[in-house]
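Peer 1: The structures come next, written out as structure tokens.
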Structure I
């Protein structure tokens, strides 16, 4: 079957890329949040996991580009491995939190709210990284305009009148998508188009709903 001709939309163009610095800062924030979690909500070797995350970030800064302007396979692999490690660590903490809430193992409301908020915030950052890493093949591929079709439809992509001619999504845009999805439990301004984007947003919404619901319910019960 013949593939239809692709007519490039106004947003589909190469650009200068984006700096890695903002993403590195949020990764450091995740490492700090995971390191400060109580031991009963962390994996047995959490300190070593945090060390591994820092080592992966340092390797990424050495191997990768300061400005992500082209698709670079080694740095992309390192970035995906780093995000995967952070995801596994935070998922384990979320599971442990739910178990402690169900069996009544947490009796201090302040500690519960701090730990629950930390896991929820980490979850937002991690999903923003996944969105940023996968949308149209990742930041380097987006800078080269490799992919024809978008995975997320931002308002600026719908109408050229809403954006500067050189507009392109940056990491901050994916952070906003992640925050609104975790708070409203549904997409707001940016719509998921591909199946993987819809699947990830569904997982994030359900995880956020369970975490927030159980933490708030348990905290209210303790305070009363």
Structure II
């Protein structure tokens, strides 16, 4: 069998993307790296009895959760379109897997609005990593993709997430509700504009390997809407 003329990055250009800040690197994981993240989830993401997510995905039996996690990670690529995408970036600290940071959008070339979501292994929390990885992905959105607005949401009884949002510079933007266990729980919504992002000093974030993927976001090399 002869070798292929193409590499994995030819099949999915976002494998080239690297977002670095401090000792963190955000990038697409290979399939071979995914089991390490399943181990982090198994070890725990939050204290027993709490549920900070909109879906109670961590509470299903391990075997089922592993399958569904794999389907989510791989399926986010299969479902990708310019009109609706979710960028699922693994977070590494000095090369060690520690969590995930998502960036998602609908009709991004028109709306220029992104939403974020994340999880971090319990042992890596309370060290400022959550705030840093959020700022890293927002730098990608605002400074490299041309986002105008970022939105997020967290339960009122999730002070850690709300503290990160406020610390990054989001402003409260009303209330909502989510029901991971079938019973609505109140949430705080947050919003930040490009002007708000630029209004304060940010950590240095280096973004590499994005140009080959701009078409996936409906953008040209100049940051304009493609087509």
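Peer 1: For structures I, II, calculate FRET efficiency 1/(1 + (r/R0)^6) of positions 78 and 142 (r between Cβ atoms, R0 = 30 Å, to 0.05) and state which one comes out highest.
Peer 2: I
Peer 1: Figure out for me which of the structures I, II the number -22000 belongs to, where helix-only ellipticity at 222 nm (-39500 (n - 2.57) for each DSSP H run of 4 or more, over all residues; to 500) was derived from the coordinates.
Peer 2: I
Peer 1: Quick check: 14.9, 41 is what I get for Rg and Dmax of the Cα atoms in Å, for residues 30-157 alone, calculated from one of I, II. Which structure matches?
Peer 2: That value comes from structure II.
Peer 1: I have 1, 6, 14, 17, 17, 15, 12, 8, 5, 3, 2, 0, 0, 0 for P(r) over Cα pairs in 5 Å bins from 0, in percent, calculated from one of the structures I, II. Which structure is it?
Peer 2: I
Peer 1: Name the one structure among I, II that distance in nm of label points 7 Å out along Cα→Cβ at positions 62 and 174 of 4.3 was derived from.
Peer 2: Here the read-out was taken from II.
Peer 1: Using the calculated result 1.7 for distance in nm of label points 7 Å out along Cα→Cβ at positions 22 and 206, pick out the matching structure from I, II.
Peer 2: II
Since every read-out is calculated from the coordinates, none of them should be taken as a lab result. Worth saying up front: this structure is predicted, and the values here are computed from it rather than measured. Cβ atoms are built from the backbone, for glycine too; each structure is taken alone.
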